[in-house]
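Trainee: Following this line, the structures themselves.
Coordinate-derived values only; no laboratory data. Nothing here was measured: the structure is a model prediction, and the numbers come from that model. Cβ atoms are built from the backbone, for glycine too; each structure is taken alone.
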Structure I
Amino acid sequence: MSDVQKPSRPSPRKPAFERHLELWLFRSRWLMAPFYVGLVFALAAMFVVFAREGVRELSHLGFMSPEEAILMALTLIDLSLAGNLLLIVILSGYENFVSKIDTGDDEDRPSWMGVVDFAGLKLKLVASIVAISAIALLKAFMKLAEGADISDRELGWLVGIHVVFVVSGVLLALMDWLVSKTDKH
């Protein structure tokens, strides 16, 4: 028997209008493809910002204090995490909602491609957002320790937003865990 499976035929009980409507709805998933292409442009913009920030920071390398070096590293890590987040959304979103990406036998294909479902994608997104928020909070605390003028209100907002992201992540993980423990419908 051949490895190629024959496509299943539509149910003969469905009216032609319903079959055509369902086929049209299924094909409409391709309307999402331009969104992912747009995110690739956003990733390119993130690269430009990363490169510009790296050049700007490295030009002061000989005059940096240890705290400034840490802030530089945190800024670059922050941009890197945002880039990773975009890449996860682009590849996982496209594969989950549009079409599988055929990379052939490419050994560089990330192991998570094709296995990250929508629930996993949500958790990866929230984890990245929490990490980005934590870095922003750490940078604010380091600037405060250096004597920068950061208001209590600004710090309060940074802490509050971070806590909201952490709690949201925990609740999303809990909901996904509960759903995984219930019978599938």
Structure II
Amino acid sequence: MIHGVRGKLVAQGDNFLVVGTDSIDLKVYVSGRTLGRAGSPGSEIRLFTHFHVREDAMELYGFPTGDELAFFELLISVSGVGPRSGLSIIDVAPLEELAAAIHEGRPDLLTKASGIGRKTAERIIVELRGKVASVRSGEVVLQMDTDADLVEALSNLGYRREEAREALARIPRDVTGVEARLKEALRLLGGRT
């Protein structure tokens, strides 16, 4: 029904943005990653949207790309995965990594999302394994396992998990291996504790 919204960012909350169009302000629920990249009030914003209607509410969910919207719609097609859970899953990792986790049958990587238990993660894998494409899934899942271990190591050193994940996301793809990625993450974190 509503494919997208374009306008000025009016405000933002913990899990939503308010986008002002010519004559209407729309509350659009977004992932934490999208929220972090939204910009400041007054800046231009464009989101691809999913209009979700329930008996007691009508909600708009927004995504920076059409691919992210399509992935979200696949997720919520799975029984037991609602829009809020879908956003939570999208917040766990980039789409390529989520597709690889599904393709490789790794529910442990999906259960990192808030509100997603093992049974729901396994159901997602069963229902979506043939619907998501992942060219380098083995390599991507190996990198995800390494990064999960690194997040744990960095949190043991006193860094917040979110801070550690952000540092790991900024490491160039050509930096591989646990030791090299740990050194680079520590360099990016600048010795803060």
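Trainee: Out of I, II, choose the structure whose coordinates give distance in nm of label points 7 Å out along Cα→Cβ at positions 82 and 146 equal to 1.8 when calculated.
Mentor: Working: I: 1.8; II: 3.9.
Corresponding structure: I.
Trainee: Taking 0.35 as the value of FRET efficiency 1/(1 + (r/R0)^6) of positions 66 and 170 (r between Cβ atoms, R0 = 30 Å, to 0.05) derived from one of the structures shown (I, II), identify that structure.
Mentor: I
Trainee: Match the computed value 5.0 of distance in nm of label points 7 Å out along Cα→Cβ at positions 26 and 58 to one of the structures I, II, and report its label.
Mentor: I
Trainee: Any idea which of I, II comes out highest on relative contact order in percent (Cα under 8 Å, 6 or more apart)?
Mentor: Evaluating relative contact order in percent (Cα under 8 Å, 6 or more apart) on every structure, the highest lands on I.
Trainee: Could you figure out which one of I, II the value -24500 for helix-only ellipticity at 222 nm (-39500 (n - 2.57) for each DSSP H run of 4 or more, over all residues; to 500) was computed from?
Mentor: Values: I: -24500; II: -14000.
Working through the options, I get structure I.
Trainee: Which of I, II yields 205 for volume of the Cα convex hull per residue in Å³, as computed?
Mentor: Traced to structure I.
Trainee: Of structures I, II, which gives 0.85 when FRET efficiency 1/(1 + (r/R0)^6) of positions 74 and 114 (r between Cβ atoms, R0 = 25 Å, to 0.05) is computed from the coordinates?
Mentor: Label of the originating structure: II.
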